[in-house]
Structure 1
Amino acid sequence: MNDIYQMIEGVFPNTEILLIYYGGSIAYGLDDESSDKDITVVLAGFKGTIHLYIGTYDFFVFSKEEFIKRQKFDETVIPYYKQASDSLLGFKDNAHYIAPSFEIEINELLGLIDKTFIVNHLSAVIEYTKTRFVSNSISKTHYHVFRVRGMLDHYEKTGKYELVVEEPWYSKMMAFKKNWDNEIAKNYLEEIKEQLVYLENYRNEMMKSGLG
């Protein structure tokens with residue numbers, strides 16, 4: 001990870017690195033030889049958010065303020081970023097650097113993983129997936145519908161919202177993820193749409209309970 005730290009220092013001089021952790025497929029435990037290496041970076045002395053590729057890495061760089069806004073589902077943050085907020089659930093396994101000055105705030109953000117977080121995360125996933133359906137009927141990102149569906153089953157069993165995908169959703173997710181760009185993916189489209197409705201109804205029921 002030292003090379004990544006040095007790479008970030010070189011690209012973003014005059015900033016302080018607060019946090020580096022793996023997101024995306026690595027955080028979700030779905031990575032293979034073809035997966036991108038998504039890395040979330042939080043900087044002090046930086047403004048806004050930027051997404052860039054450097055070598056084999058796919059960096060999502062946030063200012064401290066924007067990262068906190070994402071985790072709190074601030075309305076100014078676009079769904080594309082908010083739907084990935086659950087990657088922080090894998091922080092303990094995937095964090096490679098955290099500045100001591102940022103530890104208190106990270107622990108506070110991890111303490112926000114409650115029912116309101118679930119409602120907001122579901123809303124972000126729903127909104128982002130719907131926009132992807134408008135622009136492209138088949139998108140690799142649709143696998144997240146199965147992923148989150150499996151997480152909800154795990155939540156129902158354990159009371160914990162974790163990056164654990166119960167069967168049969170894990171197998172469906174992996175099959176779609178590996179075949180999203182061929183004919184096999186079409187066999188999953190109707191079910192993805194059905195499960196998107198399930199996510200929306202689940203979210204709505206939680207909101208009726210005054211939790212969102």
Structure 2
Amino acid sequence: MEVNKNIILLLDDLSLEKKMKVVLSANSEYKLLFSLDDVSSHSDKNNTLVITTLLPSLGDNYNPLSEIRRKFPWINILVITEPENSFRIFETFKAGANGFCLKSETAQEFAHHVETMFKLGNSLSMSLLPLMIKNFQKKSIVQEVLTVKEINIAKELSAGLSYKLIADRVGISIDGVRFHLQKIYRKLEINSKGELIALFLSNKDSNEY
């Protein structure tokens with residue numbers, strides 16, 4: 001008996017949703033479900049896939065991917081995002097995703113990701129590999145290039161503290177916090193607070209920093 005490959009789309013981009021529906025309609029094995037509520041608790045993990053644009057929230061406790069993973073541990077999750085969010089690969093996998101690709105990819109590439117997710121349970125855009133290597137390199141040089149004060153400031157920021165609270169804890173002015181953050185960005189070759197938070201959050205359960 002033919003078994004359907006169930007797919008739930010949780011996308012916040014209408015043009016991407018239309019594109020994905022066209023891709024999925026080309027395969028008669030795929031069955032689109034309306035929501036996670038339509039998924040049976042006895043579903044086969046290899047036959048249920050969530051395709052989503054959801055990402056873990058930076059700096060707080062809300063994590064939609066972890067919630068999906070907790071409620072439906074058998075489901076595989078493919079995350080599609082913008083290129084500027086590619087620095088969050090590790091954080092996204094840690095949250096429960098099995099696959100990661102970019103919105104800029106072609107319909108053929110999307111079709112390959114979906115089928116690979118069903119066959120292997122994971123998929124990753126090849127274009128993301130250099131970014132992953134660069135991310136590993138950044139993590140390995142944090143202690144080499146940052147001072148103890150800079151590491152403490154970055155850790156406090158990743159914990160969600162305001163500049164004022166960080167200034168009080170570290171014993172410097174708010175302008176001093178901004179000054180040190182700019183130095184941290186230059187040393188780690190990153191451009192935003194989001195990248196810094198993601199870098200430190202991805203190691204919050206380890207003793208690396």
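FYI, it's all coordinate maths here, none of it is from the lab. The model shown is predicted, which means the values in this text are computed figures rather than measured ones. Cβ atoms are built from the backbone, for glycine too; each structure is taken alone.
For volume of the Cα convex hull per residue in Å³, for residues 131-178 alone, the calculated result is 83, so let me know which of 1, 2 that is.
This value belongs to structure 2.
One of 1, 2 was used to calculate distance in nm of label points 7 Å out along Cα→Cβ at positions 107 and 171, giving 4.3; which? Please list the in-between numbers first.
Values: 1: 4.3; 2: 6.3.
Traced to structure 1.
Going by percent of Cα pairs over 32 Å apart, which of structures 1, 2 comes out largest?
Details: 1: 17; 2: 28.
The structure with the largest value is 2.
Assuming 1.9 is distance in nm of label points 7 Å out along Cα→Cβ at positions 147 and 163 as calculated from a single structure, say which of 1, 2 it is. Each step should come with its number before you reach the end.
Working: 1: 0.9; 2: 1.9.
Source structure for this number: 2.
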